[in-house]
1. Comparing distance in nm of label points 7 Å out along Cα→Cβ at positions 32 and 96 across structures 1, 2, which is largest?
2. From 1, 2, which structure was mean count of other Cβ atoms within 10 Å over residues 48-55 = 13.1 calculated on?
3. Any idea which of 1, 2 comes out highest on relative contact order in percent (Cα under 8 Å, 6 or more apart)?
4. Of structures 1, 2, which gives 7.5 when mean projected area of the Cα convex hull in nm² is computed from the coordinates?
Structure 1
Amino acid sequence: MALTKSTQTVQASASNAGAATTISSSFAINYGVSGVAQITNGGTGPTVGCDFVLEVSNDGGTTWFEWSRQTAPITASTTYYFPFAFGVAGLGGDFGHYRTKFTGNTAQAVTIQADAETTTVL
């Protein structure tokens, strides 16, 4: 049995408008996932920073649970990075899918993105 890795564009670079929410597609955790999300404030930072939220599902993507929430500061023209990782079989086997959510920034849009690498078995 050989393990292979592949990249995932979890959330392509996009603008998240003030008071908007952007949710990615669902991705299988497989034999582990590691990635990084980023939030970039524009020339005028938001009044309230954007949250990067990781959600997990134990039923293939029907029901979602918040696993982690981190908030970007509001400094203008600054990029913030948020690393994340899930182990083999997803958090002890209870959760098999994940997705990202970007939300909470007010007044100004921010640029968002998330990329990951997953391990799968051949």
Structure 2
Amino acid sequence: MSLPQYRQKIRDFVAGDSLRIDRTVRGIPSGVTISKGYITIKTNQTDVDASAVLQLSITSTLSASGQITDTGADGTGAVRFTLSPANTLLLTPGTSYFFDIELIMSDAGIFTISKGTIKGLQQITIATS
């Protein structure tokens, strides 16, 4: 699989708006597919997942949290996470949070494919106006 994409920054967004996060995964071994995906957002990088501010999971079935849009049967996969206005309101505007995106593969492998920071902005939004 492709090397993890560390030190990434999810583009700034307005707390209270929806946010879509897409990631592509390359180099998935033959016969292995993406079974489940997680995005975890934490106050501190060293926090355990159980104390995360927000954690969403996705599968290949479309849900409000997103979807695995390509399981990787051809060696390349794709995931899409959708943070709702209620999700983004959990993040204090102006505060940097740490995120990671992990995938569980059909062979039980677990890979962190992306990690970095996320920060919401204080602006007028449909959820707060």
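Bear in mind these aren't lab numbers, they're just calculated from the coordinates by the rules spelled out. The shown structure was predicted, so the numbers you read here are calculated from the model rather than taken from an experiment. Cβ atoms are built from the backbone, for glycine too; each structure is taken alone.
1. Checked 1, 2; max of distance in nm of label points 7 Å out along Cα→Cβ at positions 32 and 96 sits with 2.
2. Only one of 1, 2 returns 13.1 for mean count of other Cβ atoms within 10 Å over residues 48-55, namely 2.
3. Once relative contact order in percent (Cα under 8 Å, 6 or more apart) is tallied for 1, 2, the winner is 1.
4. 2
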